[in-house]
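These are the structures, in structure tokens.
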Structure 1
Amino acid sequence: MKSTLTLLKNLVLSVILAGIFVACGNDNSGKKIEVELIEAKTELPAKVRLFYKVDLGEDNLFETLTPANFEIYEDGSLISSLESQAQIQKESGEFLFSSILLLDLSGSVLNGTELPRVKSAAIDFVESVMPVSSDAHYGAKEMAVYWFDGEEDIHELVSFSPNRNTIIDGINSITEDISADNSTNLNGAIIQGLAVVDARLAQSRLNPNISTAGSMVIFTDGTDQAGRVKTTEAQKAVNNASNEHSIFTIGLGAEIDEEVLKNFGRDGYELAENSFDLNTSFLSVAQKVESEANSYYVLEYCSPKRSGQHTIQLRVNYEKMFGSFSTKFTAQDFTGGCTID
């Protein structure tokens with residue numbers, strides 16, 4: 001009888017413990033948020049500006065944080081968000097996300113039936129990523145469109161523009177006779193496309209009041225055929241690319257080397273089996289680009305410090321997850337009168 005009771009007690013205890021472990025398994029407690037400081041600057045009379053990236057994980061790709069998710073500590077003491085006027089800046093003139101769409105317009109795309117579907121998918125991509133002119137964040141994103149074939153250099157179709165209609169008009173202008181080289185210089189296009197993004201970000205940073213990041217999306221229906229640049233050189237350029245811009249790839253058809261496509265798409269890749277699947281693939285990447293753009297934050301606040309060197313810690317809290325970074329700043333010559341617009 002005792003052994004039967006003991007067995008029943010152990011069984012009940014096991015069920016209770018199993019329930020506890022299941023509950024814990026669904027709890028985000030203890031999960032770490034990746035927070036990367038990109039730049040910290042100060043501006044008289046007492047403004048501190050933090051530019052950083054927050055990665056909430058695959059399950060929260062489309063979440064946007066608010067000032068309530070951030071806490072600012074100076075030398076270990078919490079700074080009042082009201083008194084410091086802490087604000088997230090996402091408007092044009094404060095933040096600029098520059099994207100390049102790089103299209104394979106080699107012979108296999110132009111001479112087959114794929115071109116109209118490639119153009120349609122590219123337009124859907126633009127409409128998904130770029131805001132309309134009436135949007136509150138219009139001007140905080142811009143996009144350029146380039147294309148490549150077998151020639152040594154990539155070709156500019158649309159220069160960087162915040163206007164989605166301008167970009168769409170450029171894509172609509174693509175015709176079957178746009179290229180005179182049927183080959184594919186994919187490896188060279190990868191390197192040159194990254195150089196375009198780097199140059200644009202460097203140009204934007206000449207304005208000290210703008211924080212910048214970017215992305216490159218490459219579409220191709222094959223592998224490198226021109227042989228102008230080795231695959232290892234293109235991969236090296238991808239691996240060495242700044243973390244401040246993301247790289248995505250979209251492949252079409254059976255001639256794609258999926259492993260190369262995946263490696264070039266450092267931040268994500270999509271493979272469409274046929275041109276009818278292209279819209280889905282482009283829209284999937286568009287969502288990732290949008291999530292990437294929204295993961296950058298510019299936070300400005302007025303510091304109460306008036307002299308000396310101090311430590312800032314920014315803490316991020318989201319659904320029982322936590323992340324932080326720390327950096328130092330100098331409050332020399334700080335005075336009153338600071339305002340955050």
Structure 2
Amino acid sequence: MKQIIFSLIAAILIVPGAVAAQSKAKACKTKKATYQKASYTKDGRSTMDIVDTAVSAKIFNTLVAAVKAADLVPVLKSDGPFTVFAPTDEAFSKLPAGTVENLLKPENKEMLVSILKYHVVSGKVKAKDVVKLSSAKTVNGQSVKIMVKHGNVFLNGKTKVIKTDIGATNGVIHVIDGVLMPSMKKDIVDTAVSTNMFNTLVAAVKAAGLVDTLKGDGPFTVLAPTDDAFKKLPAGTVETLLKPENKDMLVKILTYHVIPGNVKAAQVVKLRSAKTVQGSKVKIKAKNGIVKINNANVIKTDVEASNGTIHVIDAVLIPKK
């Protein structure tokens with residue numbers, strides 16, 4: 001199963017727009033594709049969208065098939081603009097036998113969509129701008145790392161950008177020699193939602209306008225009170241905090257539950273305190289296998305997310321005024 005998932009991720013490549021460095025001449029020595037003739041007018045303007053440009057190139061047949069199977073054609077033919085890191089057919093051929101076939105099956109559509117979106121970046125990012133970046137956030141929600149080494153651009157350390165700045169009416173394509181694979185872990189918010197024991201916390205995060213922050217790169221360490229923890233508060237407290245006029249107070253309380261960085265349980269027990277995003281510190285006490293954060297007991301540790309770690313606590317932490 002792990003091999004299939006690995007393959008799935010590797011099998012679709014339209015990654016978010018960080019266009020690899022102006023790969024030098026040798027990086028551009030790939031098969032000459034028909035888009036060089038078909039997609040531009042005499043004055044150099046592209047005449048086809050991203051999908052049609054990929055189709056005309058004749059070297060992205062697998063990618064195009066994947067985009068169709070994922071029902072992403074309308075999206076990639078829309079105005080955009082988008083930056084697509086496009087794996088060639090040869091890149092897909094490097095995947096384990098049967099990977100592409102598995103990804104194209106209807107039951108694996110969700111995985112395919114996730115992988116493909118990991119190859120797409122919002123906006124039109126030319127090579128000259130890509131080389132200035134250390135990472136770029138993809139439409140998938142996760143970021144792809146960008147590194148320039150010896151004049152070549154690499155994504156996530158290994159995948160090389162072999163041709164850049166293929167223009168389209170709704171964006172730009174950068175050709176890559178491998179399939180990018182996103183993490184299959186959910187971010188902190190989605191992880192909290194999926195457990196079904198943080199419904200009040202999730203509602204509070206939404207009311208405070210912190211969803212985008214906690215779905216960002218981070219990393220963050222979240223001390224997450226359960227629904228039972230919120231029930232321990234005085235009657236009416238939660239309802240009052242969720243009112244728009246109390247948003248500032250809610251933000252203050254929630255950010256008091258977030259520590260910058262990815263702090264695992266093994267590190268937590270060595271600390272006496274930790275500074276939160278809110279600015280104040282929480283006290284930490286570990287004794288006889290029990291860890292307390294202020295007045296709350298840590299009841300579960302190291303719930304991993306793509307952008308950090310969650311430690312579950314049995315009480316809501318209230319910062320001092």
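Since every read-out is calculated from the coordinates, none of them should be taken as a lab result. Here the structure is a predicted model, which means the values were calculated and not measured. Cβ atoms are built from the backbone, for glycine too; each structure is taken alone.
Remarks
- For FRET efficiency 1/(1 + (r/R0)^6) of positions 245 and 269 (r between Cβ atoms, R0 = 41 Å, to 0.05) computed as 1.00, the structure of 1, 2 it came from: 1
- Looking across 1, 2, the calculation of helix-only ellipticity at 222 nm (-39500 (n - 2.57) for each DSSP H run of 4 or more, over all residues; to 500) that yields -10000 traces back to 1.
- For 6.8 (mean projected area of the Cα convex hull in nm², for residues 61-164 alone, calculated) the corresponding structure among 1, 2: 2
- Highest-scoring label, criterion being FRET efficiency 1/(1 + (r/R0)^6) of positions 77 and 309 (r between Cβ atoms, R0 = 35 Å, to 0.05), among 1, 2: 1
- Looking across 1, 2, the calculation of mean count of other Cβ atoms within 10 Å over residues 197-204 that yields 19.0 traces back to 2.
- Which of 1, 2 leads on relative contact order in percent (Cα under 8 Å, 6 or more apart), largest value: 1
- Structure from which 24.9, 91 was derived, Rg and Dmax of the Cα atoms in Å, options 1, 2: 1
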